Structure P
Amino acid sequence: MRSNDPALGNLLEELYERYHNPSFIDSDPVSVPHLFSRKEDIEISGFLTAILSWGNRKSIIRSARHLVGLMDDAPFDFLVNLTGKEKKRFGSFQYRTFNPTDCLFFLEALRDLYRYSGGLEPLFSGLNRTGNKETLVNFRRKFLSFPHPARSEKHLSDPARGSSCKRIHLFLRWMVRRDGRGVDFGLWKKIDPSHLLCPLDVHSANAARRLGLLKRKSNDWKAVEEMTAKLREFDPSDPVRYDFAMFGAGIRGDQRLPVYGSKPD
């Protein structure tokens, strides 16, 4: 811990011990990729689950499990062999504004990425070289280079337009972080966790503001950078390690979470 605020650092460690453990997996969307052991299955189910991760968590988990069930609970094998006949089974899949048209585009794009481009991992390798924002911009450009309806673009947030990109950062946390606690997978060994940014949502943002880690009022890209920069003061090599803990404290309205530090401007 390098911060000059040991009291806050101790509190963050307490929250980390309390929430970042397998006992909270079942009620979190990360439970869906935890159904699998094969690297590619974890990646594909994790990516699709992250894309669906907005709204009620029970609904997210239910819809994501339904989606991987439609893939015969074997996402990689199903996708690389995806044909017109199999596509028909997704004709009624919908989660909020993510409709069957969006679903088929994402499946077809993933199919081609895994058939011809080595999957999802190479698209994020730039995190070590060009930084988070440029890497996410390039990823979005590549994913949307596959034929798609214009409406599907809204399901891939654009950091160039100031989006917090919560769902992609969530997916990256799952794939990159490695701490042996059984929550995040740590599958992508070539990406340094120090380059990750927090998957900011309303719950973790509320917790961060309560702790004085975030002053910005909008939950946008600048807020993500601000909060992650503060967390780097406590763990420069793995700042996102506190995300699951702050989310857990925020969504549960943890009354043990004190008002700490300055209030938002």
Structure Q
Amino acid sequence: MNLLNSLNSLNPKTNLPLTSLQSLKLFLDKKVAEYNQPFFIDLDPICIPHSFTKQQDIEISGFFAAMFAWGNRKAIIAKSRTLMELMDNVPHEFCLHHTKNDLKRLEVFKHRTFNTTDLLYFITFFKYHYTNHDSLESAFTNQWSIDSKDVKQAISAFHDYFFSLRGAPARTKKHISTPERKSACKRINMFLRWMVRQDKNGVDFGLWKQIQPHQLVMPLDLHVCRVAKKLNLLNRNNTDWQAAIELTDQLKYFDAKDPVKYDFALFGMGVMEGAQADI
């Protein structure tokens, strides 16, 4: 059932978005329940970290899969799997203990505008970070202030930390977004959803505990934006950080503790029901 038919099934007299918040909450909760299911994993880049059991492998493979997540989903998944194979399917071990010959193997890898220069720097960062920390979560939370723990601050701090190593390539900055450049930070917010959210359905991992689900921001892209506008959940035209916050704040009316669970509903309607393979 496509979005318009779904809406009309609740309000058959109009093609306009629903105006009843109660009806809209019931509708969105139903869509969350429909898509927040194990079948979703195989169709989504989240299947890449689900191939691993070690936390650090989940974090590293998930980060790569999330950063590659623009364009055709099948291509994203295929490229992510190729990279994991080049890393012998032990990404944490590879990042910590690779040799020069190991790195030379990676020179064949490219995904859209992500090239060898970017990949080698990512691995340099992971080696540095995991030599000093057990989890990637600390890369987001180490710079949090005691009084103001919010995801905007965490993402901005992560961006600065990620590019703090000597010789960080300027070109690689386009692959790691930051709210300071007004980006919606869709891929980072999606990765945070994967790591932070946890429920009985087992799609998201819930590995990280310092960041809480109520602090997350919606992963906003053109598909989610289009559906949100149809539902009168978003007024802003630009797909930027301010729009992501506006949408998240609207969704908190439906679930203040876990607003980003509605990513399953909006993304599912925008991409899966729209029969589109791109994200």
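Quick note: the coordinates plus some simple rules give every number you see, no bench work behind them. Given the structure is predicted, the values throughout are model-derived calculations rather than measurements. Cβ atoms are built from the backbone, for glycine too; each structure is taken alone.
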Can you spot which of P, Q the value 1.6 was calculated from, given it is distance in nm of label points 7 Å out along Cα→Cβ at positions 48 and 208?
Q
Entry that produces 2.0 once distance in nm of label points 7 Å out along Cα→Cβ at positions 144 and 216 is calculated, selected from P, Q:
P
For which of P, Q does FRET efficiency 1/(1 + (r/R0)^6) of positions 88 and 128 (r between Cβ atoms, R0 = 30 Å, to 0.05), calculated from the coordinates, equal 0.15?
P
From P, Q, which structure was P(r) over Cα pairs in 10 Å bins from 0, in percent, for residues 168-247 alone = 18, 41, 33, 8, 0 calculated on?
Q
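Which of P, Q yields 1.7 for distance in nm of label points 7 Å out along Cα→Cβ at positions 80 and 120, as computed? Write down the numbers at each step before the final one.
Values: P: 1.7; Q: 2.6.
Among P, Q, the structure yielding 1.7 for distance in nm of label points 7 Å out along Cα→Cβ at positions 80 and 120 is P.
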